[in-house]
Structure 1
Amino acid sequence: MSRYAGLQYRLDSIYDSDYEPFEEEGSIVIGAYDGSGQEDLNPHYHDTSDTASLIDWNYLSSVTKTVLGTILKVARLPS
């Protein structure tokens, strides 16, 4: 997926997520996380200090392109 926006990614198991029970029942699930479980990378993660003023709009644009590219690939649509 890095071809869409140059972001690094990794494929890993899903854990500690709201949709984990669906995966356990055999559903295919995809999650996109940024720093989950790595609070040292983002001290505002899951905190009231995590406000819109902290959004990196260029990074958000890159993530959006990557997610869209992933959806197109999974759906087998031309990207």
Structure 2
Amino acid sequence: MYISTAVIHVQETELKQMLTQYRHNNERNHITGMLLYSGENCVQLIEGQEETLRQLLSKIVKDYHHTNLIKLANGPI
């Protein structure tokens, strides 16, 4: 689980496209979770195999859409 700050304001259509792609990737990698996005704030909880999540988090950290990523929890919740 992490929080972050959006670098740019994402339009609703772009956000829907991103979510469609993320859902497809997550299904393929057996990842579940939820994303809350409001204004410039994001909170995401992701669930899956530990190594898969580690790889995903390394991609998320590099994503140009947000910054100031703070990991809130790691492990079973």
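Taken together, the values in this text are just the output of simple stated rules run on the coordinates, not laboratory data. Remember, predicted model here, so these are calculated numbers, not experimental data. Cβ atoms are built from the backbone, for glycine too; each structure is taken alone.
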With helix-only ellipticity at 222 nm (-39500 (n - 2.57) for each DSSP H run of 4 or more, over all residues; to 500) computed for every candidate in 1, 2, -13000 is reproduced by structure 2
Name the one structure among 1, 2 that log10 I(q)/I(0) by the Debye sum over Cα atoms at q = 0.17, 0.24 Å⁻¹, for residues 7-46 alone of -0.49, -0.89 was derived from. 2
Comparing structures 1, 2 by relative contact order in percent (Cα under 8 Å, 6 or more apart), which one has the largest value? 2
Computing Rg and Dmax of the Cα atoms in Å for each of 1, 2, the value 14.6, 40 comes from structure 1
I have 1.0 for distance in nm of label points 7 Å out along Cα→Cβ at positions 15 and 31, calculated from one of the structures 1, 2. Which structure is it? 1
